[in-house]
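Values quoted throughout were computed directly from the atomic coordinates according to the rules given, and no laboratory measurement underlies them. Bear in mind the structure is a predicted one, so any value in this text is a computation, not a measurement. Cβ atoms are built from the backbone, for glycine too; each structure is taken alone.
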Structure I
Amino acid sequence: MSETHVLENQFALVTGASRGIGRAIAESFAAAGCNVALTSRNLQECQAVAAEIAAGHHVRAIGLQADVSRQESIRELFQQLRAWSSDRLDILVCNAGYPMRPEIWNTPLGATPADKLQGWYLGVFSTDAMGAVFCTFEALPLMTARRSGSIIYISSTPALEGYQGGPYTMAKAAILGLMRDVARQYGKDNIRTNALALGNIETPATFGQLDDESRHALAVESPLKRWGRPEEVGKAALFLASDLSSFITGQVLVVDGGAVRR
């Protein structure tokens, strides 16, 4: 099998996949021969993207609606997924995240309005961290039954060294803890779990909200002096999803142009 078809006939679920990084990951998997299920809160967007991917890469693709912050929604999602894939799931990508809200990102903990404190922190945590928990909980029985699987969690570089936007940093750090526990506990079942810690990636949710000065300042943070592209994240996810990384688990792959060096 050539490296261009390293996921031939496998089945993947990518959350938050109707646009940006999630869509790029789904595209990367499909180009490698993988059948993909895409989810977001917007069913029509997911179905449209799934149709494009199926036609463009000659794989099976389906768009499904889900709110990852709600356990019942994820339970229903996996019922639909099981029916579509005949109870098979080889790859799970937990990418869905809380919308980037400037007032949350730019407000230090001590300056957070008291009446917003719980809502801001738990709101982000319920989507980013608990969403990953709910999806992993449902995915594990499918993977353990086949004694095979790869789970990829999308985190960020603030989880490694702090930055700003405490609710986001805390939630993304929690994802890394989850990843390491699942790696330790389920390695015996040949299930690998890893995370991508992303830096400045050019998506509408980030790049599109900034003025030119801010965009430039963030670009020059890294030695490569530019923003990353969603398709570059897709390639990194493809590496972790496939047997190209068959002896790698419990690890964090930093995708940030070298800004964080460890």
Structure II
Amino acid sequence: MRAAIIPIDDPADPRLAPYVQVRERDLVGRRGEFIAEGEVVLRVLLGGAARCRANSVLVAENRLSHLTQMLESLDADVPVYVASQAVMDAVVGFHIHRGMLAHGARPVDLGADSLLAGLPRRSLVLALFGIANHDNMGGIFRNAAAFGADAVLLDPTCCDPFYRKAIRVSVGATLKVPFARLAADEEVVGLLLRHRIEPLALTPVGAEPLSGLKRPDRTAILFGAEGPGLPPALIAAARTLAIPMAPGWDSLNVAAASAVVLHHLAAG
């Protein structure tokens, strides 16, 4: 194994500072860093599919042998800290039953305009507005990865896809699928049209049923938060789309709705 295996027996060891009191640190943000948790997420981060790299890994000693093959992909300058479960729990601040964490640096957000400019000729984009729930954010990114979306745009009110829970729910997809945050004054429909990407606003009052949609070569699906939905100005400016449902029902969880739409478009 190229990576250095470093035993740790003191919860106060300064080398573990990025892992101290994970939940409290999550609440105040990590200034360009993130914590990845669990084997599935670490496989994305360490396996070459992620857009970012690990700075270090922290593993419970009883899990090390299970992860040996995965850790072989690490560069020699990425330390693997190994501690007892008790030490690891003391550092993290709760019982970390998955027994593995990684600390990483997130990629630079180049902005929505630059992200869209680099997309292939046939592209599928998601644009999210007001998605403040980390479970929904993680679920949407997981669906985006599963059905081959090329990029995700986030308005300023969306929660952080690099929040630990969002990464975990996405099974690492937020580390893989490119995304950019829209500026507060950025007009998304005009931006998409300048890049020859057709915006489709998903809304219960959409003029077209999803079942009849033939996927444009370059398209963006606009999703709003559950309850308020998309801002009326966006609905008015875009072609509108609805998911047909049983009589008397017009609502799906936003992550579930994204799966339905993405599955349809992936097959189209």
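The value -15000 for helix-only ellipticity at 222 nm (-39500 (n - 2.57) for each DSSP H run of 4 or more, over all residues; to 500) was derived from one model only; which of I, II is it?
It was calculated from structure I.
Upon calculation of mean count of other Cβ atoms within 10 Å over residues 102-109 from the atomic coordinates, which of the structures I, II produces 13.6?
Attributed to the structure labelled I.
Out of I, II, choose the structure whose coordinates give mean count of other Cβ atoms within 10 Å over residues 14-21 equal to 25.9 when calculated. Could the numbers behind the result be given before it?
Numbers: I: 25.9; II: 15.0.
Value 25.9 for mean count of other Cβ atoms within 10 Å over residues 14-21 corresponds to I out of I, II.
Assign the value 50, 39, 38, calculated as Cα extents along the principal axes in Å, to the correct structure from I, II.
The read-out was computed on structure I.
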